[in-house]
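So, here come the structures, one by one.
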Structure 1
Amino acid sequence: MIPRRVVGLDILPGSSPAGGEPLFAAVVVSGDRVLAEYESVKLSEIPVIVERHSAEALALDNIYELAPDEDALAAFLKRNFEKIPRLIETTLINGERYSIETLCMAAGLCRGKPSPLETAKINAFLARRGVGSEVLIFEEETRITVARGRVPGQGGMSRERYKRNIELLVLRKTREIEERLRRAGIDYDLFVRKSGAGLEGATFIVYAARGRLNGIVKRARGYDLTVQVEPVKREKISYIPLKGRRREFKHKGRPLIVGVDPGMSTGIAILDFKGRVLLLTTKRWAGRNQLAELFHEYGKPAVIAADVNPPPGFVKKLAASLKAKLYYPPRSLTLEEKRTIAARVYERQGAKSKDSHQRDALAAAIKAYQNYRVKFEQVEREAVKLDVPVDVEEAKLLVLRGFSVAEALQRLVRRKLDLTPPPPTPQQKHEVENRAETLLAEYRRRLNLVMGENLELRERLRELREELVRERELRESLLSMKRENLEREKEYSKLRIQVDTLREKISELEETLSKLHEKLSLYEEAMSDIYTGKKKVVARLGSSTLARLEANGNRVVVVDDDSIEELGVGKVTRTLKALAGKRDSLTILLRGEKARRLEAMLYDSSLILALMPEDSVKIGDYYLVDTSKIRRVKRENVDLKGLLLAYREERKRELLGKANKA
């Protein structure tokens, strides 16, 4: 198809795409009119001119004036044009190259050597007249990639929640693009990287030019999500004449069995009909068109094979587009079976699988060959018996299409000998016509049934898709609620533990506070009794109060069992006698069984012995004593003998205790 509006270009002298940004002369032509002329523009300004004038094509006498190589040229077009213009090389006609001066003179556009601006104008007009060839850099395919905007960093629960949200965002965007493509009726293949909650990424191979997706899918680059839309570069640049048609495959050459393991990395194994491995490779992001070109470099694909049952949708579409027979095993091959097949092929032919994709594709192709091998060998045996040589590979191909071995060979022999079957008799014609009418009626009946079933199934499919969307949304909502409930339960458990701990602490503090209140009440009562003179504070004899008792003139001292345990009987006795010698009188208040034994020791001394009132209260090293209840010990009531014996026993225990410690 000849473009209507063209931008003709010619590089200026001294400029080169390999030495910085080159300069060009540019002329915009529409029909037979020149719309604009530019004597000098930068390479980066050309996309602006194309967009400003809505040009359909760029015309040059040499496409490598734009970029030094194919990759750089493809990158320039993808990076700078939202809608990539057609690229036309005017000096290449039907595979022959001519100089621009020759074409200029032949077309009557100029004489002599033209200037860069004139050359740009000539290129534009030549393209408008259908002179030259269109340069095919990109396939009729577009790759759409949906991916995360960034990878979540390290973290705890928040990181996992953020990661799930991003994966769900990728999943929703993928479904949105899939629905848009389906509504537009555009063929595509989808490859995804699944994750727990959603998708890590997705890649669409869309079988349409980039320009056809304008208004359907847009590029996006966000903080959380990116969508890239770019044309698929061809493996090799090809050319088609402007007035010719695109090259189509001529299905010639040997028939092939092709094993395919589809995915983001597609494994490919190509065999001939003798089971020999012709190619074993892996292609990344390979679309059906690219695979078709690769297959036809080796022959004509007759069988497309998969290693799983049911076969992937990609393999089904590939077989249908190539009009090849689809093969898949009765059940999916196990990993051990595929390893065994790959090892056997390596041992016999030296073809080694470099990755799991190649291994799976090879296993699929070998299983397909083994399925048809008996028929192929039968064709070879029957062909040997014939006196007329026939193309055995073509006979095998006919057998694959459903002919019997005899029918396939008979067809080829007739073609070889240029024999035509005898004309049918009237009776045979009548039988054929009747049979044809019967078959036609049967086919019409079946067609009506199939069309009715097709309508029902389409309606059912629509309902199921709507139901699936609802169930997916409900599932996502339930999963989200479940995750939120789990997080709430974790937080609730933590808070409950904290509450229990605080309650225990409060209980301890309340108990401590109650004891303090009791002490406070006791102290308040004691202070009141001391203030009114009802009770008196008396020091207890002990190591901590000994110095104060000696320094102060206390006339009353308490001796209790703790005093005996702390100082011992001997020291208590000596200390009391020493204190009594420094005072006119000293009253000893005895409290406890051990203290009562001092009565015998202090019987002859001048100390006044008394019993501690039962209601006396001990506060640290002091006692609060009601002096009105003090009862002196009468000498005649003292059991001296008993007290003496008790004292001896006590002293004996003290001495034994000291000996054991030593």
Structure 2
Amino acid sequence: MGADLLDKIVKSHLAGGEIKAGCEVGISIDQTLTQDALGTMAYLQFEAMGVPRVKTKMSISYADHLMLQQGFENADDHRYLQTVAAKYGIYFSRPGNGICHQVHLERFSRPGWTLIGGDSHTPTCGAVGMLAIGVGGLDVAEAMAGNNFYFSYPRVVRINLNGRLKPWSTAKDVILEVLKKITTKGNVGKMIEYGGSGISALSVPERATITNMGAELGVTTSIFPSDEVTRQFLEAQGRSGDWVELKPDPDAIYDEVLDFDLGAIEPNVAMPHSPDNVCRVKEAAGIKVDQVLVGSCTNSSFRDLMIVAAMLKGKRVHPDVSFGVAAGTRQVLRMISANGALTDIIDSGARILETACGFCVGYGQSPQTGAISVRTNNRNYKGRSGTKDANVYLVSPETAVATAIAGRLTDPRDMGIKYPYIAPPEVFFSDNDEMIIRPGNNDVKVVRGPNIGDPVSKPPMPEDLRVRVAIKVGDKITTDHILPSGPVGHYRSNVPKSSEFLFRDVDPRFIQRCAENKAGNAGSAIIGGLSYGQGSSREHAALCPMYLGVRMVIAKSIERIHMTNLVNFGILPLVFVNESDYDRLENGDELLITGTGQALRQTAIHVKNITQNYEFGVSHSLTPRQVGNLLS
């Protein structure tokens, strides 16, 4: 039996375990990346390990989230990140150089290499045949210290993209079509390998749009083969020496195979408030919009912005629409500045935003009260834009521009213009990396401002685990629900302060209940529905609950990265055996697991509801290593 792409990369990096779906494997890690909102805690954790220098082939720290710099906190974090990078052998991408996933794709991605990143959209680099996985910050710190990365070997879903996209249908419409079919739920333990006759016509930036939003599916990662398209991209970046061919064997066997006809895909839109709430644009066309934004790590490439410029040339944005455009990297911004495309965008009435994550994570550009905001980013969770009652729609850059001009959600095919052809550039600004600071030596003094805290240690697991339910939530609770994005990110390096915002927009009494439980010598429990913890890799969504005394999460299902983060911080992740037991639990119920150590060595556990005097069953999918981690 032949090998798929995952098999090939894992075999060349295998450090332990069995290459079999559901089994835990350990692999060596070539590269790590972090971003500033979550990276501060990862480096604090790394410093606490006492390792004098990172042991990966390359580790890169990016500053791309905390860019507004309102108050001293963001600048303090950036100074800490720059100095800690210099001291420990880490590359530092300065503020203004661009979004981590796009810069990494352009400058550091390598076919056949392994990358873990402290951001859920790290799989973007799967566009070049890299095994790129989003993880929590502690996992990044462990890898930098030279330790292996452990994960459950996923089932591989082969998605064949056949045929060719028609004009005005895009890679964004492809991934929205995949989300429509597969949804955001039920994909834990899977990864996607893309193939089929149509991928040869998809550029690396287009492939990156697709792998980027694989994070919304909840899969471990997504990957394309490394082929001639990949070679041309790396050559244009001045990195032809980094290219190797990497393709699956012709007789590779997959756990599941899905086929998509690219020629049948039309412009799509993800309606509020989930990336899988997808319909065709023409089915929702005519909705009056207030704001249109182009950018984020999903759609901010040179190709994307050249199409935006071509569509806008000689036209004006509708007077009722606030329209903003952000290049993903400084490389892209320089290129469209040099060739005049930036002028066409400016002349249309667009606002030029910084090369940063910005509006995608709620840092600026919050729309007006009750707004309709049409965006090219990857998530449209309620409140993520910074305006609680705004409705966010996700579209391609083509649909975004058509909408900005018309003032209403518009299918770009209705503009009546010819689809612009954008030739891939033969040479990028490949030698202009002066905004990436190479590491110095160990004599560098690490600067810690008053906002920089200390890592918090997990408490020991008691022999008898007694908790009270502090909150009960529904399905598809994201890490944004647990700990909001946006300006709250000021305090990611300060756990006590960050903890004050837990479940702020879901149940303001959660923090009070945790305090009351702690005063009563009990831990706290969170009860969740389906797909609990989806979205960001934000480990603070586990770290901060641990700080408040949460010891247990019981849900109908828990997403991969969040489950790992819960284990890393001593919170027991459990799943209902019978989902009907979810309905019986109430806030304040006292729950008990007797003999926790022995119970965790079984997959089925009995939980006693002392308050209501009954027992119910839960299970876990933890490996022996993870159980040992929880009990240590």
Structure 3
Amino acid sequence: MRTTNPHSFFARIQSVIWPGDVKKNFAILALYLRAHWKAYFGLFIIMFLDVFTVIGFAWFLGAMTDAAVHQDLGHIGFLLPIGAGIISIKLAASYLDVYLEALATQSIKRDLKSDLLEHLLRIPIGAATRIHSGELISHFTNDVQGLDGVIGRNLINLVRMPLMSLAVFCYLVHINIELSLISLLLAPVALCCGSFFGLLLRRSSRAIYQLLGQTSSQLNDIFHGQMVIRSFLLEKLFFKRYNAQNNRLFQYERYNAKLRGVYNAGGQALGLIAFFGSLSIGALLVSRGQMTVGALLAFTNLINQLVFPLNGLAGQWASFQRSLSAVERIRTAFERPVESDHLPAYQKMSPRGTSIHFQHLSFSYDGRHPVYTDLSLTIPAGQTVAIIGPSGAGKTTLLQLLQRFFPIRSGSIKIDGVPIDQMPPDRLRSLIAYVPQDTYLFSGTIRDNLVIANPEATKEDLIRAAKAASIHDFILTLPRGYETEIGESGTRLSGGQKQRLAIARAMIKDAPILLLDEATSALDNETEQQVKDALYTAPGRRTTLIIAHRLSTVKQADLIVVMNQGRIVETGKHDELINKDGLYRELYMGQEDAKNLLHLIKIH
């Protein structure tokens, strides 16, 4: 005969009532609840005042009624100040309840959003790029705003409502025990219905929060990709996608509303049944002289406070379950591993060049298709190195690994002999100024976008960097010069102007290593050469790595590294490589032939 382990049985029951994910969610919330315990303590005191005023007012109503029936004017005069006192306490408690509840919830939301942003800024960029920005924004809007059910008045109500029902029941027993016991029969029904609907609402709300995150991601794509959408006539496609998602969200919201509607109607039905039942039976008791009119009035006034809190408790539990879905999503964001225990900050470094060593480097994005296998490269301090090669050769990845954006599989990268995985992120990235292929500028002025790279930069530093990037003269033509607003992502600038501003920003950082990844692709040949000349002739030269498409601009480089399919196939100066029958000569001559062909086309 098979026996049942009682411990296993109770563990299964506990896992249903209080599953492990709920414990984890509360572990996150407990930190913030403890931080604002004073506001919650105040709400806890107000909870007892609320119970006192509810029972006190019912007593006052009954006593006044009986005094009026017996025409006892003296007793009425005695009761009036007491009633005024109860009302005054009720009004003061009501004000403090609203204020303290708002103080507690808004303080927690503020702290939670700050901590969440700090955490997300510390996760490795490789992991961050796999998360849609719309999904991240949804954490700060939909998810944080959906926490009210677990940090607001609902949390206090989970204690207040059972306490209210218990206190009211004791007073009702004092009025009439038989009528109280009959009314209590509705309590299990209210609790069971609320628990059932609470479970359904949690499941529904989890789906709603997920859809809200997906909808935010879609809107983010639409608003950031408008030029591509308009150019490729994708308006209808994206509208249909968003509309389909929006309709799915509407269906879930409608289902959620039906659940809440049925629950609320059921709660009102239970309250009405309790009221009419107690009124009918109480009227019979009054007619028999077993109960006074005042006692009946007090009883019927309080009966809703017996059933409603129990039914409301289930409602609060339903709201609690809905909010747990939001907490669950925030918790998963906090569980993402970080690369540093603090926010990295800019550190001023000596601008002298540093040596870089890539030793037996192996790397793969997906673990199956290697980008590099046993790649080695030494870059002496203070030299300008051009990295060229066909698309997919692994050029950009090399610059990203140098900044530790992705973990390498084997081998090492060293700066001045120190492995970069032994450097804190703020020190490593303070050594490097980076201009990526896709230039990104922040909303604000030109000056804002320049000084953001080096808060210590002077006006002379800005002008010097702008001149080196061939952007100073253009800035002076603008009505407000360096104080000119450039719009979201620099939309008021051309592609070439944005690139030159990004180069100036990198030069202001004044780091010992400068990385330029196709950073001059939007410039004309003359401007590109001016920028390169400024880099090559800069005093106290940095170690500079340049990924360039136009090979005519890398002739002055101290070293040219030719890559193909994740391997270094050639290294040397321009004159050495052009005399070899290798990939560099092939690429260079191909560009020269294309240039000559274009020239002939223009002539004819």
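Laboratory data are not the source of any read-out in this text; all were calculated from the coordinates shown. All values derive from a computational prediction rather than experimental measurement. Cβ atoms are built from the backbone, for glycine too; each structure is taken alone.
For structures 1, 2, 3, calculate distance in nm of label points 7 Å out along Cα→Cβ at positions 96 and 456 and state which one comes out highest. Largest value of distance in nm of label points 7 Å out along Cα→Cβ at positions 96 and 456: 1.
One of 1, 2, 3 was used to calculate semi-axes √(5λ) of the Cα gyration tensor in Å, for residues 432-479 alone, giving 45, 7, 4; which? Matching structure: 1. For the set 1, 2, 3, ranking by Cα Rg over 2.2 N^0.38 Å places 1 highest. Out of 1, 2, 3, which structure matches -8000 when helix-only ellipticity at 222 nm (-39500 (n - 2.57) for each DSSP H run of 4 or more, over all residues; to 500) is calculated? Clearly, the read-out refers to 2.
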